[in-house]
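Following this line, the structures themselves.
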Structure I
Amino acid sequence: MAVMTRWLDPDEQRTWRAYLTASRVLMDTLDRELQREAGLPHAYYEILVQLSEAPGRQLRMSQLAQAAGSSRSRLSHAVARLEAAGWVRREDCPTDRRGQIALLTDEGFATLAAAAPGHVEGVRRHLFDALSPAQVDQLRRISETLADHLTGS
């Protein structure tokens, strides 16, 4: 039995395309600024943030991949680069021989601490300063709804 395609109406199409453009341009802008000002891509910054917020500044690689929204292979490549920079260290998991733990080094934490003020200012300037308080509240509620829907929460 054929499934009927539920095509987007003109308003939905306009909303979808505006969302795509805004999301892409915002992330490209933030990534470019992080590269220029801190010498690291946004994906690496996100890994450092996730580790900095974890107990003991460490996570299993599988947990880190999930938290950073990355595939395990992509995360492994990124962590190898962060290791080469001295910002992250990998250790074998003491409770599971197959697993590895990524640990944020003091140098990695210092790199994150140096990059964070500029990044936060970019987020404020490019996102929050462009919106009214009511729009910020709407954006948060919409984003939470979508995240809950897409993660099955």
Structure II
Amino acid sequence: MTILFVNGSPNGNGNTAHLAATLLAGHDYGTLNLTDYRINAFGQTLPGDQFDEVIERIKQADVVVLGSPVYWHNLCASVRTLMERCYMNPKVDRLGGRLFLVFQGAGPEQWMLDAGVYSVERFAGMYGMTYEGVAHNAAEAKKLANALNSVRE
């Protein structure tokens, strides 16, 4: 089973990465830090875009753990940009696999968390991924790890 942690946080070793590590304890996984890649905004055609490279890594994974801090009351910009670039993109008709979300912040309100979860659930459905759930804290990540362990090959 190939697992990829897609980290939307600008801090590669921050709280989002630590929460993913709790979820993924005992598993080998790769990490893709979105801030290490240039992904142009939806509708832009600028040189140096690395969207295709990022999407290929996601397609190759059996399990994707998408990580985002709560910024401006929702998912961070790098995650939203990735999701938006998939929209109406003929190269991204189906991603497949299982999708877990780690989504945390410093004191977010429930409606903020709900908004991000809603977006990721819809994204998973649009691209043929099985949405497995969200962890907002370490206790939830440990609980969600049971779902991850049940998909081991």
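Structural remarks
- For distance in nm of label points 7 Å out along Cα→Cβ at positions 6 and 38 computed as 3.9, the structure of I, II it came from: I
- Among candidates I, II, the computation of relative contact order in percent (Cα under 8 Å, 6 or more apart) that gave 27 used structure II.
- Of the structures I, II, the one that 14.4, 43 was derived from, the read-out being Rg and Dmax of the Cα atoms in Å: II
- For 0.05 (FRET efficiency 1/(1 + (r/R0)^6) of positions 22 and 94 (r between Cβ atoms, R0 = 25 Å, to 0.05), calculated) the corresponding structure among I, II: I
- For helix-only ellipticity at 222 nm (-39500 (n - 2.57) for each DSSP H run of 4 or more, over all residues; to 500) computed as -22500, the structure of I, II it came from: I
Read-outs throughout are calculated quantities, based only on the coordinates presented, and are distinct from any laboratory measurement. Keep in mind the model is a prediction, meaning the values are calculated, not measured. Cβ atoms are built from the backbone, for glycine too; each structure is taken alone.
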